[in-house]
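Take a look at the structures below.
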Structure I
Amino acid sequence: MLLRKDLDAKNIKPKRFYWSTVSRTVVYALGGNTLQSGTDESIEESSLVLAKVMSDVVDLLEGGWRVVITHGNGPQVGHLLALDQSVGLDFWVSATQGMIGHQLSLNLDSILLGRGRPERTAIIVTRVEVDSTDPGFQSPTKPVGPILRDDDVMSKNWDIAQTAQGPRRVVASPLPMRILDLDVIKALVDQRAIVICGGGGGIPVVKKDDHFIGVPAVVDKDRLSALLAIKLQADALIITTAVDSIRTNFGGEDEQIHSQLTVDEVIKYMAEGQFPIGSMGPKVSSLVEAVVHVPGLKSLLCQPGDALGALRGEKGTRIVL
C-alpha cells in the first residue's frame with residue numbers, strides 16, 4: 001500500500017477529478033416497466049434494462065452532461081392499488097416516486113463511488129399542477145390498478161372501462177401545467193446533482209382557493225418530461241422505450257424505420273394514425289413539444305443503452321424542426 005510520502009517520493013500525483021467545463025443538461029426519461037418486478041424472467045429482463053440505463057447515465061456524465069432522470073411508475077402503482085384501493089391515487093404516486101427513486105439512487109451512487117466520480121443523486125418527490133377543468137377529467141381513459149371483480153364493479157364509485165384484459169378502473173390524464181418543485185430541481189442541477197424527479201408524471205394537484213389538493217389522476221410521464229426539458233432549457237431530451245427507433249406502418253411488410261423526422265412529418269403521420277395514443281403517440285408528441293419550444297434542443301427516442309449513440313446520430317430517432 002502506497003502512503004502519501006511514497007507518492008511524493010515517486011513524484012506520483014493522487015488522482016483528482018476535474019469538472020468538465022461543458023455545461024449541458026439532458027432530461028433522460030425511462031419507463032416504469034424498466035423497474036418492474038414479478039416473475040423470475042421479468043426480473044432478469046428488467047435488471048438487464050436497468051443496467052443499460054445505468055450505463056447511459058454514466059456515459060452522459062463522462063461526456064460532460066448534467067443528467068435529470070424522470071421515470072414511469074405504471075406497474076408499481078398497479079401493484080400498490082391491488083393491495084389497497086381505498087388510498088388516494090396521488091398518495092400511491094408519491095409512494096412510488098420514493099420507492100423507484102431509492103432503487104435508482106442506490107444503483108447510481110454505488111457505481112459513481114466505484115468509479116471515483118464526485119456526483120451524487122438527489123430524489124425529489126415532485127408535484128405537478130393540473131387544470132381542474134382539463135377535458136381529461138370529463139372523460140377518464142387511463143387504466144390503473146388490477147382487473148376488477150364483479151362485486152368491485154358494482155360497489156365501487158369509480159369510472160370503470162372494459163379493457164382487453166377485463167374491467168379496470170380508469171382515471172383522468174390531464175396535461176401538466178406547472179412543476180411546483182422546479183426551482184428546487186434547478187438548484188440541484190446547478191450543484192451537479194443527478195436529479196431523479198417527476199416520477200410517474202408527477203403527483204397531480206389542483207389549486208383550490210389558496211391551497212393545493214391531490215387529485216385521482218395520472219399525468220403522462222413523457223409529457224411531464226417535455227415540460228421539464230422546456231423549463232430547464234435543456235440541451236437534450238431523451239425518451240427511452242422498448243423499440244430502438246420510431247417506425248411507421250409498425251409490424252407491417254412496409255414498416256419503415258426513421259432515424260430522423262421533421263415536426264411536419266410527425267404531424268402528418270399522427271393524422272394518419274401512425275402513432276396511437278396508447279403507445280407511441282405521447283412520446284412523439286412530447287418530443288415535438290420540446291424541440292418546438294427550445295431552439296437547438298436534441299429531441300431523441302432510443303432504447304436504454306443507446307443514449308450516446310442517439311446523441312451522435314447513430315442510434316434511435318431524432319425529431320427536428
Structure II
Amino acid sequence: MTENLPAQTMERVAAAGGAMRSELAKAIIGQEDVIEQIIIALFARGHCLMTGVPGLGKTLLVKSIAEIFSLSFKRIQFTPDLMPADISGTEVIDEDPVTGKRSFSFNRGPVFANMLLADEINRTPPKTQAALLEAMEERQVTAAGTTYPLERPFFVLATQNPIELEGTYPLPEAQLDRFLLNVVLDYLPQEQEEEMVRRTTNPSVPELDKVFSAEQIIEIQRFVREVPAPDNVISYAVALTGNTRLRPNSPAFIREYIKWGAGSRASQALVLGGKVRALLQNRPNVACEDIRALAKPVLRHRIMTNFHANAEGVTPDDIVDRLLKEIAEPRR
C-alpha cells in the first residue's frame with residue numbers, strides 16, 4: 001500500500017464523481033445518497049442490493065449508470081420458473097449443414113455483461129438465486145466442466161420488493177453477505193416528485209454523456225485499494241461490526257434483539273467503501289466519518305434480529321443507530 005495517492009489521481013476521481021452526479025441528475029430526480037452508494041459499491045469492486053417498493057425508478061437508475069459508464073447492461077426479471085441456465089447460459093448442439101457433424105457450443109446467458117440488474121431476486125427459488133454466487137464472488141461461470149471468465153468490470157445490482165412477500169424466497173444469509181451494500185430507496189419529497197412527473201411526462205428524453213470507459217473503472221478500482229486506512233479507522237470499523245455479535249461484553253440491547261451478527265466481510269466492506277467515499281470527496285485517506293456514513297448500508301442486511309426485536313418493531317437500522325451512539329471513535 002502506498003502512503004498517499006498522487007494529488008492528481010484524487011482530483012481526477014473526485015472530478016469524475018461530480019461529473020457522474022451531474023449526468024445522472026438529467027435522468028434521476030433526487031436519490032443523491034442512493035446514487036453515491038451505488039457508485040461506491042461499483043468502484044469498490046462489490047455488488048449492491050437495492051430495496052424499495054415498485055415505481056421508484058430502480059431500473060431507470062441502473063440503466064442510466066450503465067449508460068454514463070459505457071458499460072454493457074443486461075436485465076433479468078426473476079420469476080418462480082426461472083432456471084439457473086437462464087442466468088449463466090447453456091450448452092447447445094450445433095450441426096454442420098455440410099458435413100452433418102455435431103458439436104457442443106456454449107450459449108452465454110445474461111450474466112455475461114458489465115452491469116447486471118437482477119430484478120426482484122427474492123421472487124425466484126434458491127437454486128436459481130445460488131446460480132449468481134459463483135459469478136458474484138469468482139467473476140466466472142462454469143458449465144460442463146469449462147470455466148468462462150466474466151467481463152471486467154462486473155457489477156450485480158439486485159432489487160428486492162419489500163411488499164407482496166407471499167410466494168417469495170428470502171435470500172439466505174450466505175448470499176446476502178455477498179452484497180457489499182444494501183441500499184434502500186424511499187419515496188421522493190413532494191417537490192422532487194413533482195419535478196420527476198414534470199420531466200417524465202413530456203416528449204423530451206435526456207441524453208447522457210459517457211463519463212467513464214470500462215478500462216477507467218478498472219483503474220479506479222485499483223486506486224481504491226491504495227487509499228490509506230489509518231489504524232484508528234480500521235479499529236472503529238471492526239468495533240462496530242464486532243458489537244453486532246452475541247458476546248458476553250456486547251451491549252445489552254444487542255443481546256436482547258440480535259439473533260446473528262455481521263461477519264468479517266462487513267468490516268472489510270466498511271473500510272473499502274470508506275476508501276471510495278474518501279476518493280470521491282478528494283481526501284487522501286479514510287476517516288471515521290466515512291465508516292459512520294456507510295454503517296447502515298453495510299450492516300443492515302448482515303444483522304438478523306430475533307423475535308423480541310420483530311415484536312417490538314426494532315429494525316436493523318435502529319440497531320445500527322444505537323451502535324453509532326454508543327461506540328466511541330478510537331483516537332489516533
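All of the numbers you see were taken from the coordinates with simple rules; none came from a lab. Just so we're clear, the structure is a prediction, and the values are computed from it rather than from any experiment. Cβ atoms are built from the backbone, for glycine too; each structure is taken alone.
Compute distance in nm of label points 7 Å out along Cα→Cβ at positions 71 and 311 for each of I, II and report the one that scores greatest. Structure II comes out on top.
Figure out for me which of the structures I, II the number -0.89, -1.08, -1.15 belongs to, where log10 I(q)/I(0) by the Debye sum over Cα atoms at q = 0.14, 0.17, 0.19 Å⁻¹, for residues 135-262 alone was derived from the coordinates. Attributed to the structure labelled I. A value of 20 for relative contact order in percent (Cα under 8 Å, 6 or more apart), calculated from one of I, II, originates in structure I. Tell me which of I, II gives -11500 when you compute helix-only ellipticity at 222 nm (-39500 (n - 2.57) for each DSSP H run of 4 or more, over all residues; to 500). Answer for the origin of the read-out: I.
Out of I, II, which structure matches 5.0 when distance in nm of label points 7 Å out along Cα→Cβ at positions 103 and 199 is calculated? The value was obtained from structure II.
One of I, II was used to compute mean count of other Cβ atoms within 10 Å over residues 175-182, and the result was 17.6. Which label is that? Of the structures listed, the value fits I. When mean count of other Cβ atoms within 10 Å over residues 87-94 is computed for each of I, II, the one that comes out at 19.0 is I. Ranked by distance in nm of label points 7 Å out along Cα→Cβ at positions 111 and 271, structures I, II are topped by I, which has the highest value.
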